[in-house]
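Enquirer: Please go over the structures that come below.
Every number in this text was worked out from the coordinates using simple rules, so none of it is lab data. Model, not experiment: these values are computed from the prediction. Cβ atoms are built from the backbone, for glycine too; each structure is taken alone.
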Structure 1
Amino acid sequence: MLLLLALAACAGTAAPQAGARRAIDVAAEQYVRLALEIDTHEEGYVDAYFGPREWRDQARANPRSIYELQRFSWRIEDEVNSVLQDRDDDTRRRAFAMREALRSARFRLDMIGHDFPWAGLGTEAEFLFALKDLPYYEFPHYEPILASIDAMLPGEGPLNERVEAFRARYVISPDRLQAVMERAIGECRARTRAHLLLPENESFRMEFVTGKSWSAYNWYQGNNQSLIQVNTDIPLTIDRALALACHEGYPGHHVQGIYNERNYRERGWPEYSVAPLYHPSAPLNEGGGNFGVEMAFPGDERLAFERDTLYPLAGLDPAGARAYHDLQQALNELQSARLMIAAGYLRDGLFAAQFRNPNARELAIEQTMNYLLVSRARAEQLIAFTDHYRSYVVNYVAGEVLIRDYVNRVAGDEEGARWAAFERIMSEPTLPRDLQP
């Protein structure tokens, strides 16, 4: 009798869970179709897609209006809400993640439809990327850092010009760039594969391009393949080789794409077949890409590899590696100033025309030169990125802080535990708030 009661209880639990799984799978397919139709209203909204071709063909053939898509998103959310309290952990976490993805999609539709096109940086970060409590610092916060960099590079002239002159000594010549980048990516790949199980057929193609607002881009192609494009408009310095190789490749965007495709094909989770650019996973992707360098090259291992391997390949004097590394460490502490600059620019420069400050762009360029210590050409490129992608800039800074703090908190200094924590972010339904204490 006890056995029969136990079996009956198990059967009673399994049936609702199976129903919840079916419900979330149906909602996930509808969400994918929603994202594909949004892409017909904003080209580039979908950054990667490797689901059924007919879904994309149908979206392009019969796209609904923005208003109809907004209503559709509410109907999907009703389905998702019905399984938020399911006992199955995967189903429940998928539901919470999908609810935030739907809210992000709906807000983006508002922006595309000009119902709410000029939100501030914080509002966009919250509704598009599920990010709260951005790591803002007022400009005076950076004065001690600037003073320390000034002491590193004494001399005449503006500090950003002195920094640029010093950095110019470490530029990779165009005829050596291919070899340096391939060696950097190869090392990032080897170190990542030592800790993560990657498919045997995974690989990438690399191209050098110009005329872009970004410094590099990974176009995940599906079937564990990527196209990595590197923008050569701005001369590439030796530190950027590993930074881009890890961020765009291993363990960054290429590996993230592999894990997304694995969740779709092996676990049968349709929502992972599409990667919208504006999505709550963006801070995890960009933050994971940035933090990936520290994962692959902990401690002084980055300096050692650059000095002993990349410097000779680039034809640079390894004797200057330590000084340049120390400068880069100090410059990294200035990166969060991008948030304050972007917040002011979005408020004053990209606002509705009747309220726009005509000097906002020039002010943002000057602030970028003065607080990020870059050339005018590089500052203009960074502001052009904000012109095009608006609040997306928050994902690099806030996402890196989130992931670094999470990995340090749950894994400490143990290498295996750190990689396991890093992998969980890619392999499980995860929202930015899930990484907070």
Structure 2
Amino acid sequence: MSILVRDQTFYKKLGAIAIPIMLQNLITFGVSMMDTLMLGRLGEVQMSAAALANQLFYMLMVIGFGIANGSNVLIAQYWGRGDTEKIRSILSVMYKVVLVVGLIFSAVALFAPGAVMSFFTTDEAVIAEGIKYLKIMGWVAVFYAMTTSTACMFRSVGSVTIAVLVNATSLVVNTSLNWVLIFGHLGFPAMGISGAAIATAISRALEFIIMMTYLFVKDQKIGFRPKDLAGWEKDVVHRFVGTAAPVVFNEVLWSSGAITVTMIIGRMGTEFVAANSIYSVVNQLATVAIIGLSNAAAAVIGHTIGEGEPIKAQERAKTLLAMGLGIGLIASAIVFFARPIVINFYNVSEVTKGYAYDIMGVGSLIIVFLALSSVSMMGVLRGGGDVKFVLFMDVFFMWVVAIPLGYLAGLVWKLPVLVVYLILKCDEILKSTFACIRVLRGRWVRDVTL
């Protein structure tokens, strides 16, 4: 049997979801790139401070995605059945959870910014700059959580254009305000990292206004309106907890692990942090297609199972794995050959440039395995309802293998940066192997609506 399915409808549906998501992620990449480049002109301290402070909001984003993706396992399958009433009930529960989580992160950023920064680094200059950033960004944490989860939800029903519009608007506003406020143009004072935070906060607030206006006023697919926020069906809550809780728990543990990895990097020196920030921007660009394919895979697999076609879902899963491998190899080549070009954009020391060159070399290898793990776990298995397996794979190899060995390698044994970084990312190699085997065996289809 051919690895690639011969079903034009499948490819059209996949492309209709994946391509707008790729565009959205390209725009998000543009925002991150401009932030990093502009702060990079100020120096390593400011760039490192913003990168470390943003770890708190990165965790919020991942948890928001987790809540939305957990909801999407249900939403995609109900969408396949055409049951929009149940979808509105799921959204009501989702927004209540997201609101609480957003408020918690807002409180941490506003009232304990020093503790957040001290977790990542002992450099007093970096801590001081990071505190400035957090005290401003804390005011929009709830907006960010709501926008993130809503954009993710729209993907599961094929409505991805709004997210592209929101991100495009954010790119223009954020870049313009960064130029004005960071460096002091058009009569404004040069505000440095505080200017970057204000620009980003305004962009996040604008994203929220556009996204929620579209949801409550314009969207006709789901028909969710403010009055639906009061809904609380026990049956839906039970299904939400049973399906979404493992996904949310997965994302909390995974994002905590990612932040712990950043802490290890942060305590190895400001140069390592700055180098990792440079690579992160390139990694975002290189993985745009991977993320788009993974999100589209989750939606398409969920729809297929919801339509009562488990065999077809398994056939499509194998095709998705092959596509993931191909995209991963292309992304790997982009990162590897872009190294000398990208690094020279930044006003950083030769030590930082050397670290960045090595990290990007390791990253070009890891991206192939990242593509396979992302498509198989975040796409096929999660879309198919096999959320507990994804939870185990995602958390086990990070917390039992990568983090303990990375901590010892970096902070105890003092091994070279290149070796430490490879160890910290080795979980991608391990979990992609087991996840692909799981997909190929076909024991992952779960109809979570029954």
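Enquirer: A value of 3.5 was derived for distance in nm of label points 7 Å out along Cα→Cβ at positions 170 and 322; which structure in 1, 2 was it taken from?
Expert: The read-out was computed on structure 2.
Enquirer: If helix-only ellipticity at 222 nm (-39500 (n - 2.57) for each DSSP H run of 4 or more, over all residues; to 500) is calculated from each of 1, 2, which structure is the one that comes out at -19500?
Expert: 1
Enquirer: Hey, mean count of other Cβ atoms within 10 Å over residues 282-289 derived from one of 1, 2 reads 22.1; which structure?
Expert: The read-out was computed on structure 2.
Enquirer: Thinking only about FRET efficiency 1/(1 + (r/R0)^6) of positions 34 and 226 (r between Cβ atoms, R0 = 35 Å, to 0.05), which of 1, 2 has the largest value?
Expert: Sorting by FRET efficiency 1/(1 + (r/R0)^6) of positions 34 and 226 (r between Cβ atoms, R0 = 35 Å, to 0.05) in descending order puts 1 first.
Enquirer: Check the numbers for Rg/Rh (Cα atoms, Kirkwood Rh) across 1, 2 and tell me which is largest.
Expert: The maximum falls on structure 1.
Enquirer: Given a computed value of 17.8 for mean count of other Cβ atoms within 10 Å over residues 98-105, which structure among 1, 2 does it belong to?
Expert: Answer by label: 2.
Enquirer: Here's something else I'd like to know. Hey, distance in nm of label points 7 Å out along Cα→Cβ at positions 18 and 186 derived from one of 1, 2 reads 5.3; which structure?
Expert: 1
Enquirer: A value of 16.0 was derived for Kirkwood radius over Cα pairs in Å, for residues 26-153 alone; which structure in 1, 2 was it taken from?
Expert: Label of the originating structure: 2.
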